[in-house]
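The following blocks contain the structures, represented as structure tokens.
Please treat every number below as a calculation from the coordinates, not as lab data. Predicted, not measured: the structure shown is a model, and the values here were computed from it. Cβ atoms are built from the backbone, for glycine too; each structure is taken alone.
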Structure P
Amino acid sequence: MKAKVAFFDFTSCEGCQLDVLNLTGEELLDLLGAIEIVNFREAISNRSDDYDIAFIEGSISREAEIPRLQKIRAQAKVLVALGACACIGGVNCLKNHLPMEQALKMVYGDAAKYYDTIPARPINAVVPVDFYVRGCPIQTGELVKVVKALLLGKKPDIPNYPVCTECKMAGNICVFEFGKTCLGPVTRAGCNAICVTGGRQCWGCRGLVDEPNKNSEEEILKKHGLTPEQVVEKFKIYNTYAEVKK
């Protein structure tokens, strides 16, 4: 029997789910040949609460989302966080630097009283998460690899080394040499250094490696006349939750 899979969205742009729908060719056939999607609001109208694997996109930013997520966790044998918002809180956590009343007022103006919000947080701040598919948006090849590993009862082989390693393999010139501030030295790889290869810099959307080499990062910053404070500002874009939590 095929494993029953469900996709759910919380506070997010739903771009990671859109990338799932953008799977093409052999990747899509491999995925559909091994699973049965029973709940996916963006893709199908029929919905079932009978599923084995749940993919969650989005962070938690309202009280009402907490019991809903807990119910999904209770049903799913395996729960996978999908994308930066679900994995590390993502850009939604930028509001955590403000009082929640002020954040609501900035977004909704006089209608703020009709809405509620709480400091945004990743999925694992509410329920246990079994596996992660990181990035903003996700890498579809990594998603397929994770699904295949789960179906085989194996632990997905996800990189735990920095983006710098992939940058060197791609033959990129370090963006620090161009006067940019890059988070690649301490950000988890797995994206094939897509942003740097595309002419930009790493923004840290995949979160930190488990044991970031802070000393190396500081040496790089010192070499290029930058300060740790300047890097912290860059981290706020995706990693505010980890920063504020500390």
Structure Q
Amino acid sequence: MNIVVPIKQVPDLVEELEIAASGKDLDREWLKYKINEFDDHALEEALCFKEAHGGQVIAVAIDGEDVDKALYTAAAKGADRVIKITGEVADNSHAHARALANVIGQLDWNMVFIGVQAVDERDGQTGVILAHYLGVPHISVVTEVQQSGGGVEVVKEFGGGIVAKLEVQPPAVFGIQAARQTPRYVPVAKVRRAMRGTELEEMDAGSVDVTAGSEVVRLFKPESKGGAEMIEGSPEEVAAKLAEIIKSKL
């Protein structure tokens, strides 16, 4: 089976983040970017599936900061094709999903593995909306995909530690929460070899005329409002004090 993996570059959260003068975005002048953690897991799960069952892994990314490096890194890890999506695409999940669907619809594919969310996404719905545009089923919070007969068996997490196994007949979109193993590391030298030996394909995003979505009105850093209150005493005294605090908040 052929698996398409959309990947996205996001700000590295270990950096000191500053708000731009507009108050609606981060100051991106000195920001460092990295592959979205959940997309990295989606790529790893796709590579594991290919190694076990064959097929191709196709990494795609919408043009943006350091996106070429991200795609070459995917190639160094084992992706068979890497595609950069060019054109004007608004920075929201609806527009991204539309652009991805326009390109994926032109490929020979069976499954899409996409990170369940991104650190800079406001709704975490790109995978869901992408499945809608492609007209295929979607399952989110997936931790493993295995071939089963003519279809696939998917491990999905629910709240409260409940895990389910679902059988799905592709084509389908899966929102990957975590791969079955830690995403593989590739040294810089291998990425450089991929840059020299891998064809970076480009495809146009096509018409991305979407009116849904949200707009950032204001960004601000959380305000500091004092520290924690430490409660001392016997278990009975601590319990009584906690009950008193909770009652006062009701």
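semi-axes √(5λ) of the Cα gyration tensor in Å computed as 36, 25, 19: which structure among P, Q? Structure of origin is Q.
Taking mean count of other Cβ atoms within 10 Å over residues 12-19 as the criterion, the top structure among P, Q is P, with the largest value.
Assign the value 29, 21, 15, calculated as Cα extents along the principal axes in Å, for residues 68-107 alone, to the correct structure from P, Q. Show your work: numbers first, answer last.
Values: P: 39, 19, 13; Q: 29, 21, 15.
This value belongs to structure Q.
With relative contact order in percent (Cα under 8 Å, 6 or more apart) computed over the structures P, Q, the top value is the one for Q, the highest of the group.
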